[in-house]
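Colleague: Okay, got some structures for you below.
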Structure I
Amino acid sequence: MIDGRINLAREIGQDLLRHKWQLLLALLTLGSALTVIVVTHGTRQLTSEYNELMAEQDRLDIEWRHLLLEQNTLMEHSRVEALARDKLKMHRPAPAQEKLVTQR
């Protein structure tokens with residue numbers, strides 16, 4: 001049996017000082033693990049944001065193509081002529097009624 005009492009805090013401190021390189025390596029390993037966690041989380045967030053932006057780009061590209069088709073449809077000569085004839089009651093003038101305007 002041991003006669004004196006052992007100071008546990010002092011013993012732990014002395015043990016840590018004896019194995020300071022191992023303690024340093026353990027702390028560096030822990031820091032490295034936490035860094036990997038933070039970087040992985042940031043990468044996942046950026047990947048998610050990138051995927052959302054790519055989906056938005058695809059949606060806008062499809063909308064742009066639809067607008068181009070609509071514009072081409074609305075600009076067709078036959079459609080414009082039909083609208084002028086039906087809605088505005090316009091007609092092509094006879095060649096004798098045509099007047100030529102020139103700029104000087």
Structure II
Amino acid sequence: MNSIILLVILGFIGWFWFDTLHSQERAKVICKQVCRDLHLQLLDDTIALVRLRLRRNSRGRLTVQRTFQFEFFDGGNKRQRGIVIMRGIALEMLEMPGYMDRIISPV
């Protein structure tokens with residue numbers, strides 16, 4: 001009985017880890033595309049997970065909401081910081097102060 005519970009827990013941890021990686025890769029693609037469209041440079045080609053929450057979607061189901069932070073450069077001497085919020089692999093919000101106030105997508 002204990003081994004079954006352990007396998008279920010390990011399976012959940014594995015699923016959650018792969019789901020987080022998938023969400024992060026999707027967020028990175030979105031950030032790259034927006035930076036390219038605005039003639040900006042995504043610095044370090046990375047985004048970092050800064051917050052993890054459980055939220056209900058429009059159907060009332062619990063989903064994982066992940067907030068990622070990234071830095072971009074406009075050609076001056078200052079690094080800018082933006083955030084992207086993903087609900088699963090769907091974009092919920094993108095914010096780039098000074099360039100884009102907020103893009104909010106219904107999830």
Structure III
Amino acid sequence: MKELVEDHVRGRQVTKSLVEANEKYRNGDTSTLPVILSNLKTLVDFYPKHIVKEDKSFFPASRRYFSDEEDQAILAEFWEFDRRMIHEKYTAVVETAEKSLPERRS
């Protein structure tokens with residue numbers, strides 16, 4: 001568990017650095033490209049290993065503490081959370097993109 005918590009902290013740090021470098025790049029600072037590339041490489045290497053730790057070790061072991069009914073209820077809540085999160089994320093992406101488009105004249 002401690003290792004997974006540390007992974008999450010590290011993932012957030014790298015993601016924050018990536019977002020900050022991307023913002024600078026989008027504002028014209030091309031010197032941030034090496035930082036962007038380094039952070040992307042770190043995430044590409046980091047996340048698959050992290051997901052394996054969760055999916056193959058932590059979650060199966062933790063599920064043993066729950067009854068079948070509790071386990072299924074938790075899984076259903078996870079699925080609903082993921083469904084809503086993805087929907088909300090891409091709704092926000094579309095709304096942001098639409099705001100940046102020039103107005104169309106009919």
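What follows is calculated from the coordinates using simple rules that are stated; it is not laboratory data. Keep in mind it's a predicted model, so treat the numbers as computed, not measured. Cβ atoms are built from the backbone, for glycine too; each structure is taken alone.
Colleague: Quick check on the output: 2.8 is distance in nm of label points 7 Å out along Cα→Cβ at positions 8 and 40, derived from one of I, II, III. Which one produced it?
Modeller: Computed on structure III.
Colleague: Next up: Identify the structure, out of I, II, III, from whose coordinates volume of the Cα convex hull per residue in Å³ was calculated to give 103.
Modeller: II
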